[in-house]
Structure P
Amino acid sequence: LNTRWLAHIVRHRQALGLEAVRINFAPTQHDPLAQLAGPFTLHFTADRRIWECYGERETGASVFTLPAVEDEICRSGLQSDRPLQWVLQPILARGNSPKPEPALLPAGKYRLRLYLIDPASTAAGQRVFSVSVDGAVVADRVDIFAESGGAGRPVNRVWPVTLDRPGSIAVTLTPVEGKAVVCGAELEPVESNSVAPSVVPRSAR
């Protein structure tokens, strides 16, 4: 099987509610001289999971790197003194050519996990931000330094999310003190949200 189609298979699985949507905020690659240059950068972790990468071009925020961090996803991230916003939906939603509307996530219950790290603070309170999901605040003061005990130490925060109808999930990090920061986002179905196809008995056909 040609691996160029692997990301498309994952995209369809996400649209069926069978696989988590994963975003790694990291440097992305763009070659303007390449013939049919692709707009996507993908990261494959050691456990063979695919993460779509969003960097400076995709978000407008600056990217930092911490190559010595043990957690693979927290070796890079975004930071900004303005709100950081992105949408969780099946991957490969962006492109250079006109495309149909992005695929939707099925209705159901999900688990939102943010991968966070404070890259440079020297004390608690220097970098505080709120987290909103679809416009509703789920955490009003996130201080990674205070939670982890220092800079360069990864922290995961998890929230339940429910989609009442097929759609996508919008996440916003709003700075309260200093800059907001994020390394990765994962939206995982709590249980399969897909609808099993109906089976018609042969005698009824």
Structure Q
Amino acid sequence: MADLCGKPVIWWVIDRLKKSKLLHQIVIATPDGELAEYAYAQNCWGYLDTGDPNNVLGRYIRAANWSNAELVVRITGDCPLIDPVLVDNTIIGYVDNRVDISTNVLRRSYPKGMDVEVLHRNTLKRINHLTGDPRYREHVTLYAYDNPALFKLHSIYGNNDYSYINVSVDTPRDLDKIRYLLSCIKGDFGFTDVIKNWEILEEVTKV
């Protein structure tokens, strides 16, 4: 649980998702007992998965069954700047278009770290039934994206391409950049605020 401005990275993910108007419950699905306990401390549900840690698809299915969630909104724990409005728009895209998966990662225009995927629990089970490939079990929705003839997919994309920007947290350097961004952004914010300050950061680091 890496520190980000005095809070664990996962705290920021949870705090951002709590601002969504359409999410009914936040479930942290993890093989880490400490993280599952932390979820409850933040008034979320913590699902401690004891299955194969590399079978992330199975973890999502078990967590969905455990929490009785029919619709799954997938956000990974390395996205502390996730935009709740973008989350809600992706949910709306799923409902309005009656698709198997609604997402902003299939045709990228938003920064990495703003990733949202919305799909029914039965779609997860269908993927699980269709493939036993370890690669597809680790990367939950990749099988659907690699087999678009089998799934109805809906892409959420913006007017501009910001896919070159990375605001996910994978390395210590990423953490430093996110700390800078959070020091610049005051109050509530969306992905446009993140982009504006990211571009300032990039100019500063070039000097």
Structure R
Amino acid sequence: MPLGWPSPSRHLGQGGGTALAAQVSSNDFKTGMTIEFDGSPYRVMEFLHVKPGKGAAFVRSKLKNYLTGNTTERTWRAGETVEIAQIEKKDTQFTYTDGTDFVFMDMSSYEEIRVQKDPTWAKYLTEGASVSLVLWNGTVISVDPPATVELQIVETDPGVKGNTAQGGSKPATLETGAVISVPLFVQSGERINVDTQSGTYVGRASS
């Protein structure tokens, strides 16, 4: 679990609870960390420590705004501090869709939680999947699917005999509607593992 994320079992407080806001130095940024500035929570997507020949060191970062979905680049002074977003994670199960809403069941309280569909995570979910809901100030701001998911290929060009571990790639449509690149030897109807962070083919699923 990335730095700054409270335990999922902690009770969700109103308005973020009474805990004092923790801070982190730009020197200690980690991919996946959630920080807060300008009144919004951001996920650290990428970062790079830069030490120029002249002048002060700095950290260049690529951030995703959880509220808008937009990405932005921001440069920080080396050692500059920023607030860690006080977020919660709820263990849930994706149960069904209702229009543009995805409905999840809280595995602790068994209550239903509705979240408007977002293609960035919806393309990796099938009914019954275990996922984590990310909440900030009591509001769901993101859905975290498992790091790797198993999905079926519903459409792709026929596999070519002799193409095994090496060779080119081809597009494949998955059961969720997502389209990814797969090796030439993979066939329609096969189940594969997909990395949900990069959206890339990992390998054939175990039979």
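Figure out for me which of the structures P, Q, R the number 32, 28, 25 belongs to, where Cα extents along the principal axes in Å, for residues 46-141 alone was derived from the coordinates. The read-out comes from structure Q. Say we calculate distance in nm of label points 7 Å out along Cα→Cβ at positions 134 and 150 for every structure; which of P, Q, R gives the highest result? Max of distance in nm of label points 7 Å out along Cα→Cβ at positions 134 and 150: P. A value of 21 for relative contact order in percent (Cα under 8 Å, 6 or more apart), calculated from one of P, Q, R, originates in structure Q. In this comparison of P, Q, R, the computed figure 27, 21, 16 for semi-axes √(5λ) of the Cα gyration tensor in Å is attributed to Q.
A short reminder: the numbers here are calculations on the coordinates, not readings from a lab. For clarity, every value in this text was computed on a predicted model and none was experimentally measured. Cβ atoms are built from the backbone, for glycine too; each structure is taken alone.
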